[in-house]
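Student: In what follows, structures are represented as structure tokens.
Derivation of every value follows stated rules applied to the coordinates shown; laboratory data play no part. Computed from a predicted structure; not experimentally measured. Cβ atoms are built from the backbone, for glycine too; each structure is taken alone.
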Structure 1
């Protein structure tokens, strides 16, 4: 997957795999369990403790069981592996902060600091641990640790790029290949959440069967459900295609999910108008070609003069949403330049109305779509 583990090399007989990328943590822990399992003793040499606790008492019981197992020699073998699997009691939750749990973890910490018996190994996998906790800090010092976190936001974080990387990596493992348009739509629909990426690709893999390994844009539209990201993506597409009914349907879905009206205006409607306006200017004044394939369009953008590239709309982090711009450029012919100028004014007026009047925000956005998309 796109997640890259941060590693520390410490005690060889204590291994930690932790992070907020749940699927990546589980997959890596499974790999390590196979690697660390003793060569002799078979299933008797590996004790797996499901560490997903229901409550504080349950968590403490699991920890005490681990302490007992670590203190006892292997059964029918000189070596043993104890795997505390998918622990949820290191998180910043009521469970993780429970006095009962903290006391049990303190006891486990003392056992680890004292050293494990010869031939005994501990594999500790934990989901979304609170890295401020004393036990976690101590464990990272005692263990060979791998931290598997999802990419975090920041001034230079590109969520779309992270989503593409996650999708390509998971597809490669299944010997699947995305068409360029399909990859962009998949990334827009699913995002970079590892669990969601794997679930959707498993579904696509089953659908394609052994005969076909190429994923088309039509496959994504047919098989991948529209998440919040996907509906926002489609709202922008419907505006670009000047499809009032479909745009209204997307808007209603998002509002029904509790989306903020101002957020939708700034996240979906205004960026689409900005991309359409920029595309119209570049096509008319700089002769930008809009070929039918996305890679060819990317090449056309690279050939623009530097002053033309300054017109390209960018995201908050300064990067270009090239695929969103590509889709807008394909549909720019549906609007006259003066219509796009009026749409920009209409968006500003809608933002003012939502924030300064008592009018229904949903009605304001619906009226905005009518004003923008109705041909004149």
Structure 2
């Protein structure tokens, strides 16, 4: 049964034409009447009283059949919207008007859906009967093994002499056996257009401050701003800050190779990974890091900026000596301290310049003693103090 929606054309109100103007009727020359007709002979046998009552004695004018007594006729043009049909075909999905008798417009044509598993997805996210894009990772005599991501793989049983390791293909999940950790697949044949859908793991956002040793081994999703990026001889370390705190996410592809080169300092990112510990500090072994844009990124940036601004506010401390001059300078000192602390939280380098005298050196040492502990606490790199101060 077709699901088309044939509706009356709104432009011509179902007539199939539009009236451009009016012209004098050529049949009656604008009189509205064709001729006169003596109707007395048509009513023979009718009583005189009836003739007089219904005016059947005199001649009567006959309305023009062309203009129907109006004296003018319409000048018409074919409706451009419906092509003179008086009706249009509407797509039942989006409401667009379509030409011809297609069931859906090209944008809404029913397409086969092909899913790409997010790196954080597991076997529990698979749906029997759905089509997924995978890559062949092993070929055996009894079948080929297809990986959908680094965690999920399945077996296509049978002989497939044309397949080799590394080939990408579409597979349909025929059976999932969670108790065995097995997934059975069959080749999927797609005819016509198809839609690629990235299947993302639906995880609630975890605030960085809520991640502790009790979270070890759990998969979490955090959203924050990249404030530092460190390339080690192994993984790439991203320092990520949200409105509650700061943590580190390790991403690895090849030893010493920068992962996610498109992600830069200042970007708002979503990190999904397993909570781990490295050198006594909480670290997320990331399965995916994606840059966020749009409303979610804007809201995250707003929360982070407000939180960092609060954290950068220095504590209220008494001056070491009582001094009226220093008390007057306190607002400026607080402002300077906040700017320095904010730079540390933002991952910006701090350059201290001072006079080469006792006062200048003492002032520089005081700032160094205040900044370095904070810098060491926020940055996992052992040489961070040499790069950022």
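Student: Once mean count of other Cβ atoms within 10 Å over residues 179-186 is calculated for all of 1, 2, which comes out largest? Intermediate results must be reported in sequence, preceding the final value.
Tutor: Details: 1: 22.0; 2: 14.6.
When mean count of other Cβ atoms within 10 Å over residues 179-186 is calculated for 1, 2, structure 1 comes out on top.
Student: With Kirkwood radius over Cα pairs in Å derived from the coordinates and found to be 29.7, which of 1, 2 does the value describe?
Tutor: Numbers: 1: 24.1; 2: 29.7.
Clearly, the read-out refers to 2.
Student: Going by distance in nm of label points 7 Å out along Cα→Cβ at positions 27 and 283, which of structures 1, 2 comes out largest?
Tutor: Working: 1: 4.0; 2: 9.5.
Biggest value here belongs to 2.
Student: Tell me which structure, out of 1, 2, gives -17000 once helix-only ellipticity at 222 nm (-39500 (n - 2.57) for each DSSP H run of 4 or more, over all residues; to 500) is calculated.
Tutor: On the way: 1: -17000; 2: -6000.
Computing helix-only ellipticity at 222 nm (-39500 (n - 2.57) for each DSSP H run of 4 or more, over all residues; to 500) on every structure in 1, 2 gives -17000 only for 1.
Student: Continuing with the same structure: State the single structure among 1, 2 that was used to calculate relative contact order in percent (Cα under 8 Å, 6 or more apart), giving 16.
Tutor: Numbers: 1: 16; 2: 9.
It traces back to 1.
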